[in-house]
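Visitor: Presented below are the structures under discussion, each in the form of structure tokens.
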Structure P
Amino acid sequence: MGQMGLKTMVAVSLWMILPLGILGSLLHFAFDWSRHNRFAAIFSAVNESYWEHIKIAIWPVMLLQIVLFSLGGHRYPAFVPAATIALYSLPVSMIGLVYLYKSITKRNILWMDISVFFVIIAVAQILFVLLLEQLAPNWATIVLSVLFLVGLIAAFLRFTIRPPQEPDVFIDPTNQNYGLRAHPDIDSTPPR
């Protein structure tokens with residue numbers, strides 16, 4: 001398979017906004033569909049915390065970035081910094097937009113939550129495209145981006161299984177538990 005050029009990469013990134021949103025939405029249910037498989041838990045929502053909803057946005061976007069990197073993105077110095085910034089924009093924009101609308105409505109509204117989910121993916125993809133086209137990073141920027149990317153991946157691999165006991169982002173608001181223990185079909189007794 002040939003190398004993808006910058007124009008094609010940009011077009012694919014923008015055309016994938018809707019499929020990424022759909023894939024992320026399906027990941028909301030994948031843990032139950034897998035009959036509570038711990039591997040599926042890493043990539044799918046295991047409870048209703050903000051963290052789990054951020055996670056189902058991060059993994060599809062990261063998957064697309066891995067594919068694009070392997071199909072030619074590695075030739076562009078701006079690719080890794082652009083991808084890293086786009087991925088970090090997902091949690092920031094999700095929490096910001098959800099807290100903004102909840103400050104007005106005083107509650108979660110399902111259609112607003114779903115809309116925010118698609119909006120943050122669109123923002124991340126547009127940010128990625130703009131930075132990919134315009135950023136001229138030096139080696140230090142690329143190295144720093146790789147370190148931040150590794151940190152992000154490590155957090156998302158670890159914090160479903162062992163989440164921090166932090167009440168704003170990691171707690172399931174429906175039952176006040178964390179991680180896998182917050183899932184209604186998983187034993188909620190704390191480990192010894």
Structure Q
Amino acid sequence: MTDTDLSGRRVLAIVTNYGVEQDELVVPVRHLRDAGATVDVAAVTADAVRTLVGDKDPGETVRPSMALSDADPAGYDLLLVPGGTLNADTLRLQNDALDILRSFTSSGRPVAAICHGPWLLVEAGSLTGKTLTSYASLQTDIRNAGGTWVDEPVVADDADGWRLITSRDPGDLEDFLREIDTALAARTG
């Protein structure tokens with residue numbers, strides 16, 4: 001899907017241990033690793049991550065690299081926040097996940113969130129002045145959090161000094177990954 005060389009780039013994906021939408025985690029992780037990036041998956045605990053397909057059917061099991069509490073966000077170029085209704089609803093209640101997100105936004109590093117993933121940004125109060133997309137059911141939450149919701153396959157917004165990349169659902173993964181590749185390729189150092 002990409003000819004972009006992402007060697008030397010580091011991505012942190014944050015999830016819960018149950019309910020992340022399979023393709024919103026597995027497809028980006030494989031894509032980024034195939035392009036040369038180092039990708040770590042941090043979950044609430046170091047136990048296996050049970051993904052779901054369509055929020056209900058069992059998906060692949062993923063072994064996390066570490067627990068959220070052990071992740072040092074300073075060592076990464078981009079934060080990936082996959083969706084899945086159960087995953088996103090639980091993740092936004094995790095203080096470690098909120099702290100990781102705030103580390104990225106306050107330092108101007110990009111965040112990529114898909115489907116229900118933007119719920120974490122709603123909870124963190126990070127959407128004021130941002131234009132983004134998500135799964136359609138989040139649009140009221142996003143607007144109430146100060147963001148502007150649009151129905152587009154992918155949105156990249158640089159307001160407030162950091163890039164937010166968002167997509168609606170697994171059907172938008174090609175566009176989502178293209179924007180992630182662009183953001184990572186643009187990072188210096």
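None of the figures in this text is laboratory data; all of them are computed from the coordinates on show. Fair warning: this is a prediction, and the values are worked out from it, not measured in the lab. Cβ atoms are built from the backbone, for glycine too; each structure is taken alone.
Visitor: Ranked on relative contact order in percent (Cα under 8 Å, 6 or more apart), which label among P, Q comes first with the largest value?
Guide: P
Visitor: Of structures P, Q, which gives 0.55 when FRET efficiency 1/(1 + (r/R0)^6) of positions 76 and 156 (r between Cβ atoms, R0 = 25 Å, to 0.05) is computed from the coordinates?
Guide: P
Visitor: Let me ask something additional. From P, Q, which structure was helix-only ellipticity at 222 nm (-39500 (n - 2.57) for each DSSP H run of 4 or more, over all residues; to 500) = -22000 calculated on?
Guide: P
Visitor: To which of P, Q does the computed value -0.15, -0.39, -1.03 (log10 I(q)/I(0) by the Debye sum over Cα atoms at q = 0.07, 0.11, 0.17 Å⁻¹) belong?
Guide: The structure behind it is Q.
Visitor: Looking at Rg/Rh (Cα atoms, Kirkwood Rh), for residues 20-99 alone, point out which structure of P, Q has the largest value.
Guide: Max of Rg/Rh (Cα atoms, Kirkwood Rh), for residues 20-99 alone: P.
Visitor: If distance in nm of label points 7 Å out along Cα→Cβ at positions 116 and 140 is computed to be 1.7, which of P, Q is the source?
Guide: Comparing all candidates, it corresponds to Q.
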